[in-house]
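As structure tokens, here come the structures.
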Structure 1
Amino acid sequence: MLTLPRTTERAAQPFVAVRRTVRIPFDADIAPAMAELFDVLRQKGIEPSGPVFFKYNIIRMPELEIDFAVPVAASVIDAGSLVSGILPPGRYAELTYWGHYDNLMDANAVLIGWAKEKGIAWDAHEAADGDHFACRMEIYPNGPDDEPDPAKWETTVAIKVKD
């Protein structure tokens, strides 16, 4: 199930992450990245201030540079081995999807197709190593650890729109 695509304003959001270059399918990369993220957060006494998200920095199919991340209340100066950053404020195109993660590529395709029909351009640029996005992410308010029924897994797909 999908919501209709929409645009929304998002505020700047500090985050910390484990950055990895992965190849699709990257299922085997998720657990080690998340374990490292939460181990360092515990060691540093940093509390997440919202749900886990994956930030897709560079896409050159089938290779992706991803930040496996959590939002935090304030910028982190000493994040140890983690990447510390701020999600940019501005207008985003987004939709919410409920279901198994196997269908997230389809949810992304719906959002991208809708934006193309509306003449919406992404805050992104092409380079030799792939498409670089100012902010393209999948936000996971729940998942397999909280909800045994995959039909109830919720994911918001959000991509920053060019100003």
Structure 2
Amino acid sequence: MGEPATWQQEQISLAYVLGVATQANATVASWNVDKDGVDVTLKRDHLLVELQMKCTFDPRLLADGTTRIFDLDIATYDKLRGPRRTAAGFLGLVVVPRDVDTWLEHGSDSVLMRCAGFYAQIQDLPKAQGNSTKNIHLPHTQRLDVTGLDVMFEFAGERLFGANVSVGEGIA
């Protein structure tokens, strides 16, 4: 059994979002340094969504038993929620088993990733109270999957163009 190192958690979260984005017909740009609180920028139909990716093997749950809680540092929270962002900011959380050796299951003609991803919209949230971390709730319904990316891109489009313009409309 192998306890994961921080760099391994970072890498699996990036691999996860790359796989989901590919399936959702979005391209991914990653950043060498996440000084702006962003690990990846996703692009689809000229719209951008930015994610700070995190990974855990031991998520805290709310009393409902399905909503994960992640303590995001205030500096990153503020960067992701900023009103002057040109790309909407989100937190992505990938949950993996504790044993790194079980993260991938290799079949004769496939590889299965044993992890699940969730997202939280941080963009436009209010200023955090306190000075170290902010509890971010990631409900089970906010899966980081194709449907979740559709929701994120819809939000990004409405934020830029208003609720009355559908994504893809009026973009040359």
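When relative contact order in percent (Cα under 8 Å, 6 or more apart) is computed for each of 1, 2, the one that comes out at 30 is 1. When FRET efficiency 1/(1 + (r/R0)^6) of positions 39 and 151 (r between Cβ atoms, R0 = 35 Å, to 0.05) is calculated for each of the structures 1, 2, the largest result comes from 2.
Quick check on the output: 30 is percent of Cα pairs over 25 Å apart, derived from one of 1, 2. Which one produced it? Only structure 1 yields this read-out.
Identify the structure, out of 1, 2, from whose coordinates distance in nm of label points 7 Å out along Cα→Cβ at positions 79 and 111 was calculated to give 2.0. The correct label is 1.
Comparison across structures 1, 2 (criterion: distance in nm of label points 7 Å out along Cα→Cβ at positions 103 and 119) gives the highest value for 1. Could you figure out which one of 1, 2 the value 34, 34, 18 for Cα extents along the principal axes in Å, for residues 7-94 alone was computed from? Clearly, the read-out refers to 1.
Any read-out appearing in this document is the output of simple, stated calculations on the displayed coordinates, not a laboratory observation. Everything numeric here is computed off the predicted structure, so don't read it as measured data. Cβ atoms are built from the backbone, for glycine too; each structure is taken alone.
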